[in-house]
Each structure stands twice: as C-alpha cells, then as structure tokens.
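Have a look at these structures, which come just after this line.
What follows is calculated from the coordinates using simple rules that are stated; it is not laboratory data. Computed from a predicted model, the values in this text were never measured in an experiment. Cβ atoms are built from the backbone, for glycine too; each structure is taken alone.
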Structure 1
Amino acid sequence: MMINHRLNRIFQGIFWVLVYLFLTLLPVLVMFLPPRPPGREFIREFSVALGFVGLAMMALQFALTARFKTIKAPYGADVVYHFHRQISILAFVLILVHPILLFIPQIHPVSILNIFSPDTPWRARFAVTSLLALSGLIVMALWRKPLKIEYTRWRIWHGMLATAAVAFAMLHVLGVNWYINEPWKRLLWAGYSIFFVGLLFYTRVWKPWQLLRTPYRVREVKAERGGSWSLVLEPDGHAGLQFHPGQFAWITAFNSPFKDAEYPFSFSSAPASDGSVRFTIKELGDFTQRIKELKPGDKVYVDGPYGAFSIDRHPDAKEFVFIAGGVGITPMVSMLHTLAQRNDQRPLLLIYGGRDLESLTLIEEIEELKNRLNLRVVYVLEKPPAGWEGETGYITRKVLERWLPPERRKDRTEIFVCGPLPMMNSVEDSLTKMGFFSGDVHSERFDLV
C-alpha cells in the first residue's frame, strides 16, 4: 500500500509538470503555426519566442501561488513556493533577453526605451513598464530582508508589481499584433488574459470573501516556554476545517482577510471533534509579537490546511523519527498528539534541539506524551544545566548515529525534520550520508522570502 500511495503522488506530480510545460510552451507552438509573417530574421523570431515563454511563465505564477490544494498535494506547499521563486528568476531572464536580442543587431534603436519620448510607440512603453515592474518585483523578493521591507508591506507590493508586469506585457503583445494576426491566435491570448484575470478575482475577491464567511474566535492565548504563545481557536458558526497532523494554515488577525496580511503557522494540536485548532507561535517579528494581545472572543481567519508534511501520507511506515529545532517542534507535537489520540504504538523517536531547557517549547506536553506512546525523546542542549547527562551542542551526525535505528531499508522509517534552515540542511546532509533513502526524509521550510 505504501508503494501505491507513493506512485500515486509521483504520477500526480508528473501530470502537473506536463500541464505546466504545455501551458508554458503553447504560445511558442502557436507562434510557429501558419500563417506566419514573412521575412523575419532568426534572431527576431528567437527573441519573440523567449518573450512568449517568459510571459507565459509569469502568468502561470498566479496559479502557483493561488493555493490550489490539488496542484500542491503531490509536492507540498513549501516546494511549490520555492519553485515559484526560482522559476520567477528564469522568467525574468528570458523576458530581459528578449529586447536585448533586438538591440544587438539594431533591429530596434535603443531610444525606443524612452517611454517619455513622443516618438516611442505605446507597445514599447507597455514593454518597458512591464520590465520595470518585473525588475522591482525580483529585487524586492531576493533582497527583502537586507532592504528591511516589512512582510505585509512586501506582500502588497509583490502583488501589485506582479499584476502590473503581466498586464502591461499582455498589452505589449496585443500592441505588436504580429504573431496574433489570426482570430484563433488572438483567442489563445484572450484565454490567457481571462485566465489571469480569473486568478486575480479568485485570490483577491473570492477567497477572502469565503474566509470572511467562516471566521474563528479566540478561545485561549497561553504563554509557553521559548518566547512562544499557544493560540487556541474555535469555529464561529461553521464546522471548522479538517487537517492532517503536521500541516499548516495561513492566519489573519487584527485585519480583514481582504487586507493581504496573513502568515503561515503549523498546527500544534491534533484534529478535534469540535473543530477547534491550536497554533503555537514564537515571537520573532512584528505580527508574532502581537499574538499575546489577542483576547478571547476576537475574530481570526484561518486559510488551510496546506502542506504534505504529515504522518498520514505514510500509513504503512514501521516507525517514525521526528527531528526538531526551536519552534519547529510544533508540527511534531501535532503528529504526536494525533498518534496518542489513535492509540498508535509504533516505535517513535523525537530528537529536539534548543538553546537550553527553558527554550524547549511544549516540553511538558512531550513528557506527558511519553506515557501514552512508544516514544523515546532525546533533548540536545547548547547550554545545558549543571549535572546534565543528555546530549549537548547541536544535532550533528554523531548524535543521529547514536540514536537513529540502524536499519536503512526503504519505506521502513519515515523521518520528519523541521527547524532553523541551517539545522535542516545539516541534518538532511547527515541523513543522506548515513544511507537513509531521500524519499523517506521529509522537511518543511517556511522561510520563503
């Protein structure tokens, strides 16, 4: 059954990759179908082909970030977001090369870039404006933290610049009107435009409206170790969402869901019959520092669940290993609570690293869960107290070799890793060198921009 689950996800993943490639290359295929404009140089044709592919990629970016669960299910939301980030850079390069190839053989004069000149045609002004918007988008995405751009403000600008880049690029294509000289070709680009506008409507209007109709109310806000807060929410007038342990959701608090001020957090509870959910959130930024200000009865909006980081995707595993650092413990606790709720007695190992005992969020719950599960817990402390006999320092390969099961058979042991990015990279590298199958190692990364 494990093989069937995995093969099903592989086939789903291949299907969506093929759909993406088809939609990306379709404008180029249509471009070369007759009737074609005569007397066009190869470099001009090549330049246009790059521009079409880049534009199709940019339009499809809205589908990648629209949170369609069917599309993200085979990969996990974090993988799709990282693909979105990398493919945006590729699309930018293709679109940037498009005009450069036209300037090198002087097919067009460089002066055409002056959008304020009365001699510059509107189609060129649209192209330059699109490229400027795309350049700003890429710069802000790659250097948001060095530029000290607050996350919510960045998201607003990101959406505005992306919309402008695609919209002005579409106007440029329509203005040139060279490769869409047939009604059926114009119909293709009309379809892309409708697709683009439809995605905007879905993400900016329909989805926030749905969230507005299904709010949650704060039941409890509780202080935890490690500068974290547990936020317990209950559905207000609806049944609530159904999630798998280990998944995450986007939370909007202190604002309307139309404000585009939402943040991703993992569930730290097991699914509850009354629809209530819990998130345990560490104080790290402007929004997380305000969690403690929420009061019982306050409205909060929850968009989810998302993510493939769950034991439920591996029902036939013989044992589970959880490796967490810092607040990366939250999805692990969700999975442990769920296993206890199900009275699951498969062997479990939790390796939990932190600065000191006081930094280990939810440690009391973990200790209590040891009485209900077949669970071994290993704490790894950077600054252990006097008389500490456990592991010290960081979660290194030596620590992993001391505690992980010796058997390396594929599909037997499923390993979940979550925590600070350097820790996850180090642990995953160690697990690979130790001979664990990469498909049995699962991680989740929220540091998207």
Structure 2
Amino acid sequence: MAYYSSFGAAQGVTGSCHLLEIGYLKILVDCGLFQGRDEELNIEEFPFDPSEIDYVIVTHAHLDHIGRLPLLVKEGFAKKIISTKVTYEIAKLMLANAAGIIQESKNPIYDENDVEPTLKCFGTFLEYGESINLADDIKISFKNAGHILGSASLKIEYKEDGMDKSAIFSGDLGQHSRIITSPLQAWEKGNYIFLESTYGDRLHEDLTILINSFKENILNTIKKGGVVLLPSFALERTQEILYLLKQMSEEGLLSNIPVYLDAPLAINVTKVFKKFPHLMNDEIKAVFEAGQDPFNFKELITTSLKEESIAINEVAAPKIIIAGSGMCEGGRIKYHLVRYLQNPLNKVIFVGFQVPGTLGNKISTMHNKTIKIDDSYIDVKADIEIINGFSAHADQSDLINFVKNLEDIYCIYLIHGDEQKLKIFKEKINDELESKVHIVKKKERVYI
C-alpha cells in the first residue's frame, strides 16, 4: 500500500513538505519554511515522527523547500538526505544564513548549531537522468526542473501487488525560456502527478519584453539622478540581474554608475554558480567558454562587510543597489529602503513574487502611503515597479505542457498554489486534458 500526505504547500505556496508511505518506507519530499502570513505554522509540531522518516528527498535549495530541515534533524531525523550536488552546495549557504535570522526571531525553531548535523545527512547525490534504489522495488530518478540551478523533478517507481506504479513530484518548475538555467526536462510516463501551481492562473509576458522593461526602468531612473533599489533573492534572481546588468555595461549604458551587490549571501551563492557552468543554458555556457565571467562587470562592487555596506550611503546618486532579502523580510535591503523610499527620484524594482504578508508585498501596494519598517515610519515616495514575469516559476502554459504529453496518468494532484489560483488551474486542465484533477487539501492523506 502507498499513501501520500501533504504537510505543507497544500492550498498555499510555502512550507513544502510531502510524506510518502510506500510499504515500510517513509519518504519525505522537501521540508521547507512557511513564509509570509503562514509563518506561524513553523512553530507547530510535525504531524509525524521525524525519527521514523527513512529518506528526505530535496528538490531544490529555496528555503520554502529546505528551511525546516534543521528542525527535522533537531526533532530526531538522522538518516539520508538525497539531492543534486549543487543543491547541497547552495543549501549549506542558505541554511546557515537562515539559522542566523531564525535564532533572532520571536519564535526560534532552531539555531546555527543545528545546521551542521543537518548537512551531515546530505551526501547521497542524484543527478539528472540518474536513478537510485531505495529498496528492492522502490526506485527514484531526477530530471531537470528548470527552476533554479540544481532544481529537480522527482519520479518514484514502486510495485504494489505485482503492479508497477509511479508518482512524479514536479518540484518547482521553471519557464521554458530562462536567463541562466537550462530548460526543464519532460517525463514520458507517470501515474500520480503532484504538480506545482504557483502561476496556474496566468501566462507570463514574453521574456524579451520583460528584460527590455527592466533595463528601461533602470536607465530612466539613472537619467533622473535617482537610486535604483533591487530587492533580490540571493539564489538565481541575483545572478540573473547581474547578467542583465553585465549586458548593459558592455553596451556602455552604465558608465560611471556604481552597481553594488550588497548581499553577502548572494555574493557567496554566485561563487557556487561559477562552479557549475555545465548546468546553465547555452548562452551562459558560451560566456564561460569564452573565458568570461557572466556575473561580473567593471561597474560592479561587492560589499561583504557591514562597513562597506554603510559606506554606500556616502556615494552620490545615481547608483544601483542589489540587496536581500527578496521579499524585504530581512537583510540589508531594509536599511536601504528606510533611506531611499522617501525620495521620488528613486525607484524600487521588484523582480520576484512577493508572498502576501511580507514587507515586499506591502511596499508593492503602498505608493504615496506610510509604511512601518522595523521602528521607522516611512512615507513611500519612490516609484515602485513590479516585473513579475522574471519568475522562476512556470506559467499556466508551461505547467499544462509538463503534463500534456505524459502517458498513463491516473490523477493530477495540484499543490503549491493559492486556493483561488488552484481552482482556476483545475478548470483549465479540465478544459484541455482528459486527466482526473484533484486539489490537495492541507494534511489530506491520499491512497496512490
């Protein structure tokens, strides 16, 4: 008998945590942090015994997929975590950074001392196109999910009463066209498909149009003598921004305009990216093969130390500042927002999804209003620009294509999406495909 239970990212987009019980094995797919308005869920006890989990399979290194791993280990998990090699390399940085923030929060669920035991559970690496047997009749395989560097979709093949069965977990899927990451790989067959649905209700704009809009917004702000603030996720989004700014630099559009990467985590993640050029798309590979660094250019200044970050304030505008966190919940971006949000010459450009309840989400809807950032009340006078199509998530069309050509589907289970978007996406699948579709409910247990 095989069962699936959802303990995160059901009728929501954070806290991914999916339990598979196949025979005697208990397999957890991801164990992420809840964020935004669901953040309080992180302090709840796991609805299973962590010490009884046999394997954790990690699809990628975003915190909403790995952020509760140290808590899982703290509560008794001590077996193997399976991932790609690059996911492990990035997870080392992401978890150490998260622990530093979490231990200063109102409800610290773990601290930096819990990270090292967690990292020791990693070490079983599964790359794209490879398989591992977890038991005589249970096999797992990875393919490129095209979401971020190292991201994977997962297929689990197992037997029940002599019958071959399989479940596919999409992980987070990327768009068909990405700035850095190589495109996702399709599966041919699968019975039970657990499909992320973050943007199941919409189509993204053409990437070329979005890139041009991004560059135009920067140039317009520079011409006015303003400051461009780019709240950016350390993982993937920062590297995409750096590559686009490199293009602008090579076109002579950033002459004498300092560009600050004021994010120690992003600086270190970028170093990891440079170790894995073979996982990037053909355009980025060609840059590496030409002996160039796709993430560096003459105007770029990295500021790892606190003193270097403070010194940015002494540099007159125009200038460009890239800082984390991407949703403005922590990191140096909050300091820059306090300083620069009140000037109408400045611009904040959001290039990533802002989870409801986060500071980034509030700022994106608060132009000409007053907002509280830590202990400061700030009048939002700066221009606010939202460019959603940069998202690392697939849109409705890409999600449909992921399942459209799959054979032997018994049911598509929709996860990792807000409730209204899930309903819209379910209707779209019903219109275009003949497959049975089910929206997974929180803590629901399903026989597969």
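If you rank structures 1, 2 by distance in nm of label points 7 Å out along Cα→Cβ at positions 383 and 399, which sits at the top with the largest value?
Numbers: 1: 1.6; 2: 3.2.
Checked 1, 2; max of distance in nm of label points 7 Å out along Cα→Cβ at positions 383 and 399 sits with 2.
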Among the shown structures 1, 2, from which was the value -14500 of helix-only ellipticity at 222 nm (-39500 (n - 2.57) for each DSSP H run of 4 or more, over all residues; to 500) calculated?
-> 1
Just checking, which of 1, 2 has the largest value of relative contact order in percent (Cα under 8 Å, 6 or more apart)?
-> 2
So mean count of other Cβ atoms within 10 Å over residues 79-86, computed for just one structure, reads 21.0; which one of 1, 2 is that?
-> 2
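Tell me which structure, out of 1, 2, gives 2.0 once distance in nm of label points 7 Å out along Cα→Cβ at positions 103 and 271 is calculated. Please list the in-between numbers first.
Numbers: 1: 5.6; 2: 2.0.
This figure was derived from 2.
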Comparing Rg/Rh (Cα atoms, Kirkwood Rh) across structures 1, 2, the largest value goes to 1
